[in-house]
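Below: a set of structures, written as structure tokens.
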Structure I
Amino acid sequence: MPMRLKTPMPSLEGVTEWVHGQPDPGELQGQPVLIYFWATSCHICHENMPKLQVWRDLYVPKGLKMISIHCPRMKSDTDMEKVKASIDECGIIESCGIDNMHRLKKAFDNDLWPAYFLFDKEGNLKRRAAGNAGLGMLQPILEEMFT
């Protein structure tokens, strides 16, 4: 069953490795948080990265915290050299958790790529979206949160 709205943000424990540093849990409290799942083999994930970069430029200065989670869809997605190259190519500069054991995938009840989880400043799920149209579903909520 998918995670329901107003569900508290799951722990980020269980990540195999962090690229660009592990987020400080204290810094996530009292701030809206966008956590997005992606994979190197997911073409939609790569196509959506420029929009995420625009959001980072617009909303991070206003208080949004962003966390990237690389969650492999297939065995080739566990090649760390390939993953790190994709992180660079996609312009991901925020903390990126590597979820090779699918622990966060399970904690977030997520079976989709890309997937986006927006938590409010109280740490509760405000919106969940996925796939090609996922970013479009989040845009009005982000605008409302930060205007």
Structure II
Amino acid sequence: MYPELMVIPMREELTRIGFEELHTAADVDRVLTTQPGTTMVVVNSICGCAAGRMRPAVRLALQHGAKPDHVVTVFAGQDREATDRARSYFTGYPSSSPSIAILRDGKLVYMMQRSQIETREAQAIAAELQAAFVQHCAVPVVQ
């Protein structure tokens, strides 16, 4: 684990734009099992290149159009209990930090892993997230 002082700025990149930090397994279960709709779970990380691209990409993606109903984050290597529990909802995917998941009513509908983040620029990551928001988070128009 890194000293908390080192990770505060990385946490704040997400919390200052409205992300709720989840620190325990109970926090994760509460959010993912009781809040209806879509929830984006960002597994934050201290990893320089991948996380340094992921956080700006998430900020960009949330500035346009469709968005998840809820946005939450866990911090890998810091909030281990919460991170492990969040990953338990990402069925079919190995642990990855950073990563971004979208769940609808507690069920995984979209996953972006580190391998899809670390080689791309923030704008490309944001564009993919925006497409995922349109597909999974947009409210259908009732006619």
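Ranked by relative contact order in percent (Cα under 8 Å, 6 or more apart), structures I, II are topped by I, which has the highest value. I have 0.94 for Rg/Rh (Cα atoms, Kirkwood Rh), calculated from one of the structures I, II. Which structure is it? Computed on structure II.
Computing percent of Cα pairs over 16 Å apart, for residues 59-98 alone gives 39 for which of I, II? Matching structure: I. Set I, II, criterion distance in nm of label points 7 Å out along Cα→Cβ at positions 67 and 115: the highest-scoring structure is II. When helix-only ellipticity at 222 nm (-39500 (n - 2.57) for each DSSP H run of 4 or more, over all residues; to 500) is calculated, the result is -9500; to which of the structures I, II does this value belong? Here the read-out was taken from I.
From which structure (I, II) was distance in nm of label points 7 Å out along Cα→Cβ at positions 27 and 123 calculated, if the value obtained is 1.7?
Working: I: 1.7; II: 3.4.
Of the structures listed, the value fits I.
Please state which of the structures I, II yields 0.8 when distance in nm of label points 7 Å out along Cα→Cβ at positions 51 and 75 is computed from it.
Numbers: I: 3.4; II: 0.8.
Clearly, the read-out refers to II.
I, II: which one has distance in nm of label points 7 Å out along Cα→Cβ at positions 19 and 107, as calculated, at 2.7?
On the way: I: 1.9; II: 2.7.
Corresponding structure: II.
Every number in this text was worked out from the coordinates using simple rules, so none of it is lab data. Just so you know, these numbers come straight off a predicted model, no measurement behind them. Cβ atoms are built from the backbone, for glycine too; each structure is taken alone.
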